[in-house]
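A.B. asks: Got some structures for you, see below.
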Structure I
């Protein structure tokens, strides 16, 4: 897999999301998993709560900026017409964020540093 080309993101925004309302997610824990491959493959795992059981997790993985910060924006989407129980729903997700050229990188999830790695 070429560097800087992240694998398919199962949490990426979907075409049908335009009909949904964007909402928050409440992240309790996050961290990186670094697989000892060449080049190293990096995964971001995070868990927390969704506002309701009807919300679905979405995440956008941005390419590294000039400071090698990889910004991940995680949020939820929900069908505004769906009647849903107003209780928090725990979730746990893990996404591959890709492989990167030699350097030191930090991964940020919704404004908080989730971890760092060297390649």
Structure II
């Protein structure tokens, strides 16, 4: 990728990974908020005689959570592609290059569990 032999190239790739991590977390949090918005409106309504039903906000929220999960997963593959293109001199010695990747793996797994939980909870 580069002929700079400069570790700043690696750190730029790591900053980009962390920016995608923040983006994926934001998408998931927004999705959870949208998913729970109809429940909030139901709690505020004066007539609670009919049972609560999920509506469009549930599916839009799940879609945002899915988008955040996919974003975290794809950020991992992009980061690995950049790492493969770097020379060993561009990566600092004894630096743990997979800490951000581990964080994104955990975020991806937790996002998938959140989607499954909300979907199953919706069916009950």
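A.B. asks: Using log10 I(q)/I(0) by the Debye sum over Cα atoms at q = 0.11, 0.14, 0.21 Å⁻¹ as the calculated read-out, with -0.39, -0.60, -1.14 as its value, let me know the right label among I, II. Walk me through the intermediate numbers first.
C.D. replies: On the way: I: -0.39, -0.60, -1.14; II: -0.50, -0.67, -1.07.
Answer for the origin of the read-out: I.
A.B. asks: Something else now. When relative contact order in percent (Cα under 8 Å, 6 or more apart) is computed for each of I, II, which one produces 33?
C.D. replies: Going through each structure in turn, the value belongs to I.
A.B. asks: For which of the structures I, II does the calculation of mean count of other Cβ atoms within 10 Å over residues 62-69 return 11.9?
C.D. replies: Working: I: 11.9; II: 20.2.
Corresponding structure: I.
A.B. asks: May I pose another question? Which one of I, II has distance in nm of label points 7 Å out along Cα→Cβ at positions 30 and 46, as calculated from the coordinates, equal to 0.4?
C.D. replies: Details: I: 0.4; II: 3.5.
Traced to structure I.
A.B. asks: One of I, II was used to compute semi-axes √(5λ) of the Cα gyration tensor in Å, for residues 38-101 alone, and the answer was 48, 12, 6. Which one was it? Please list the in-between numbers first.
C.D. replies: Numbers: I: 30, 12, 8; II: 48, 12, 6.
Computing semi-axes √(5λ) of the Cα gyration tensor in Å, for residues 38-101 alone on every structure in I, II gives 48, 12, 6 only for II.
A.B. asks: Let me ask something else about it. Given a computed value of 1.05 for Rg/Rh (Cα atoms, Kirkwood Rh), for residues 14-69 alone, which structure among I, II does it belong to?
C.D. replies: Of the options listed, only I reproduces it.
A.B. asks: Still on this structure, please answer the following. Match the computed value 0 of helix-only ellipticity at 222 nm (-39500 (n - 2.57) for each DSSP H run of 4 or more, over all residues; to 500) to one of the structures I, II, and report its label.
C.D. replies: On the way: I: 0; II: -27000.
Source structure for this number: I.
All of the numbers you see were taken from the coordinates with simple rules; none came from a lab. Note that the coordinates shown come from a computational prediction; the quantities given were computed from them, not determined experimentally. Cβ atoms are built from the backbone, for glycine too; each structure is taken alone.
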